Structures are given as C-alpha cells and as structure tokens.
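Asks: Next up: the structures, one after another.
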Structure P
C-alpha cells in the first residue's frame, strides 16, 4: 500500500463510528425491522417517502447498506444522518471506504448505518475479509466493515448488526466475510443481524461469470430466489443460533437492475436473521423500492421487513 493509501485508510479508522441519539419512542410489544441497501441514498426524498407510508412507516430498526456521507453523487448529504433526523430516530454510522478529497474538504465515506427508535450505544465496526475492490470502485480506499450497536427496547438489551457482503466473491468467500461478524456477536443474546448478503449463489467478477448465470438458471431456475443451499453462510448462521425463517419471505427476490426483469430471474440478496427473538407470524414482507406502482425505483434493492416480538 502506498503512503497516500495508508493515510486514507487510517482516516477511515480515525473517523470511527458516529452516534446521534434522540429520545426513545414509547415501547411496544413488537419491533418493526427493516433492511435496505440505499444504493448511495441519492434518491433521498423517494426513500423517505417509502419509509413514511405503510407498511414501512413507524419502523423501530432500520439497517442500511451503501449509505453515503458527503459524496457528490448523493448531493453531499450525510444520508443516514439526514434520514434519521427526518424520521426522528437515533442513528449510528460506520464508514467502510473513503475517497481522496482536496485539502480542507470534509471527509467523504461509503458505509453502513443503523437507525433506531431507541438510543444506541457501544457502536463499533468489524473489519471483513475481501477479494478486492472492482475497477469501477478503484477510487475507494478502505475495506468492508460490519457495524454493530446496542439498544434497549422495553427494558430489554438488543444487539443490532448490519453487514454488506461482496457480490464479486464466491459463496465460500462470503462465508469468510460472515465469520468475523458471527465471532463478534458470539456473546450477544437477543440479536438482529441484517444486510445485503449478496447471496447470488455464484461469483460475479468477470464477463465469463455473468455469461454463466444464464446456464446455471437454466439448470436450476429457482436458485437465485432460494440461495440457502448454495451459500454456506446460511449454515454458519444456523450453527451460531440465528434463524432466517419467518423473518424473510421464502423465494421472494429483493434485487433488480430494472423493473422489466421478470421476478423469476431476480436474486434474493437482502436478509434479516434473528437470535433470541421471534418474528411475528406472516409479518415478513418485501416492499418494492418505489413510491408508487408506476414510480421510479429509489434503489436497485427492495425493502425487507418483519415484525419482531420482544
């Protein structure tokens, strides 16, 4: 690594995590929990509108991936901070990557965030192994990091973690990324772990990889929507006491480049996993990331939601 690269990586670590707390909302018997890859947060108004209408309105925990902080592509917003302010929620932000900026310019990051209807504490980031940064992201310096924080809901301590795993690595590589997250959560009791796990069931790093997707789908057309048997991280989650059943809609995809792509060809990438907590029956939902049926998508990922019993 060059001296400049080392300095910028050190800047990511020096920035640490940011927490801003607001008064807790009155406790309820359930927690409405959402996972969402915001794809930078550039469509801020549309994302906010989605989160302010049923069924997403009134969320207690929102786990965000790809949340920009002072990047021009998202109009220089601190996306997670601005969203939390609009929703009246506390938030924690953990940077993963930064970009070089002119001297005196505020630091700019891409990272993960946790929004909560109760104050957050003990936030920290966990470095994850990586296969490297793609050419399109060569300007980014840093490494993938999961974000972990704690909150008290109805007098019960709850650990919340969000991770964004690598789409351009193999299923075994994503399991390697999940391993340190599970290690750091080993002592936590009631835990919500969510994020964009990029469970594509394959590697998507080269043109050949993309060309092979069609062949794999032709042999097993359900694999993109039911990735559990192809991604070893699910077995690792189960061994660590986490459950995805009940918190996610079986077979419902969560990602698309374009709404014209048939649902049968869309992958299921975004997940909620619970330990020591019970999902409310039939509360799991995948909610389209658009304000209306004919509206423009605000992200290439959909919202994943479930209600969790305290």
Structure Q
C-alpha cells in the first residue's frame, strides 16, 4: 500500500515535505515537554486539584463547544457515561495525582515517570485485556523500563526523591493507560475532538468538586501573576494547541510515529528544569531515565501493523 494519505485539505502527507507536519510534531514535542515545568510553577501557589481542574475544565469546555459549533453530533446518554469513565481515569486520577506530586517532585523526574505510558499500555494490553499476544521482547522492554523507574527511586546522597509522590505519578499514569485501553471497548462519539473535549470537561469538573471537598477553595486560593501565566500556558499551549496538533497528526501519521513524543518530552523537561528551575541532574537520574527511554523506544519501534 502507498504510504501517502490525502488530508481533508487535499494535501498529501508521507510524500515530500509538509511544514504543517513539522510544526505539529514540534508542538507535541516542545509544548508538552514544557508543561511539566509549568505545572511545577503553578502548584507552588495554587492548590493542585484546583489548578488541574481549572486547566481541564476550561480547555475541555472550549474544545467541546468548538466541536458543537462545527456541527458535531451531541453525545448520547450511553456515550456520556463512557466519557465520564474516561474523564475519571484519564484526567481525575492521572492529572489530579500528577499536579499534587509535582509539589514535591522535580519536573524532570515527573516527566520521566510519566513517560512510562507506553510500558503500562503494553502491560494492560497483554495481561489485562489480552489484546496483544505474549511476547518476551515486549515483556523484556517493559521490565527494563520499570527497572529504570526503580533506579530513579533508589536512595542517593546527592538527591533523594520522595517515594510517595513518585508512586502517585505512576498510579496516575496507570489510570491514563487503563482509560486509553478501555476506551477501545466503550461506546464513544465518532469525533475524536468531541470525545477528548467531553472527557476533559467532565474530568475537570470532578477535579474542581474534589478541590472544594478537600477545602482548597476556603479561603479562595491566591493566584499570583506567575501562577496565572503558568495556568494560562497549560490551558492554551499544553491542552488546546498541542492536543489539537496531536489529534491532527493521528489522522495523518501512524500512531507509533506520533507516540514518539513519549521519549522526547522527558528530555525537554529535564533540560528545561535544569537550566530554568535549577533542578539537579545526578548520575542516577541519567541512568534511570536512559533505561526508561530505551525501553519506550524498543516498544514504539514496533511496526504499525503490530
């Protein structure tokens, strides 16, 4: 089969240079890589559940309203239930724990731990949902990645990472992966943008409710200029712009190619954290991150057909 695909605008991807493809990849590589530092800046002053809920509810609401203005079908009651399940796993569990954990964990480490998405997804597909056959090569890559996580959590004289927040990031990542794999069995809207916007909006609303229940809004949280700018960046660049580029790429490129952001984002986050936020880089961090990223590469280099 030919490797080209004609887009709605009549241009071809996969044959020749397409500036839009390059810009879209730069968006998910750079913008998503910088969001970890933006989260770290935001939660220094803004309560984590409130910050996560604000980001998701506004971004999801804008995306969902935009799809409705473009004539997308309104989700059915069954589809709303599926969106609520996705929103709970992929946004409440994942981003709620991530925002809380980044109060205590450097942004670069948070990015490396979050890069275990392909590892956990493969694990769910093989062992929980039986979507993939058992293959020692995949299992070995997964074990290598989690070995890298273990190296990151080892005691270090230069920098000791808090274990509980690190485990919280891993639990949140598992929630994202479970929601991703489970979504293939759910009744969802045909439009990816409706699905994403609806799930994000529901997840953000639940996070804001939890924020109120845990007393984060009493008194009303003070939002400084830097925290407000960080939240605005997360909403506009991290969620709306980069996510739109991600969905656009998925319609034109193999998913395995688009998923390459998983081992580019941590590199950008670690470098940015070092130069901008003064976060330390130790030999143990480098070794653990290298194991995680190599394992992600081994998984993502599988043929698209597989």
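Asks: Looking just at distance in nm of label points 7 Å out along Cα→Cβ at positions 73 and 177, which of the labels P, Q belongs to the structure with the highest value?
Replies: Q
Asks: For Cα Rg over 2.2 N^0.38 Å, which structure out of P, Q has the highest calculated value?
Replies: Going through P, Q one by one, Cα Rg over 2.2 N^0.38 Å is largest in Q.
Asks: Comparing distance in nm of label points 7 Å out along Cα→Cβ at positions 233 and 297 across P, Q, which is largest?
Replies: Checked P, Q; max of distance in nm of label points 7 Å out along Cα→Cβ at positions 233 and 297 sits with Q.
Asks: Out of P, Q, choose the structure whose coordinates give helix-only ellipticity at 222 nm (-39500 (n - 2.57) for each DSSP H run of 4 or more, over all residues; to 500) equal to -19000 when calculated.
Replies: Source structure: Q.
Asks: For relative contact order in percent (Cα under 8 Å, 6 or more apart), which structure out of P, Q has the highest calculated value?
Replies: Largest value of relative contact order in percent (Cα under 8 Å, 6 or more apart): Q.
Asks: Here FRET efficiency 1/(1 + (r/R0)^6) of positions 65 and 113 (r between Cβ atoms, R0 = 30 Å, to 0.05) was calculated and came to 1.00; which of the structures P, Q was it taken from?
Replies: Going through each structure in turn, the value belongs to P.
Readers should treat all values here as calculations from the given coordinates under stated rules, not as data from a laboratory. Note that the structure is predicted; figures quoted are calculated from it, not measured. Cβ atoms are built from the backbone, for glycine too; each structure is taken alone.
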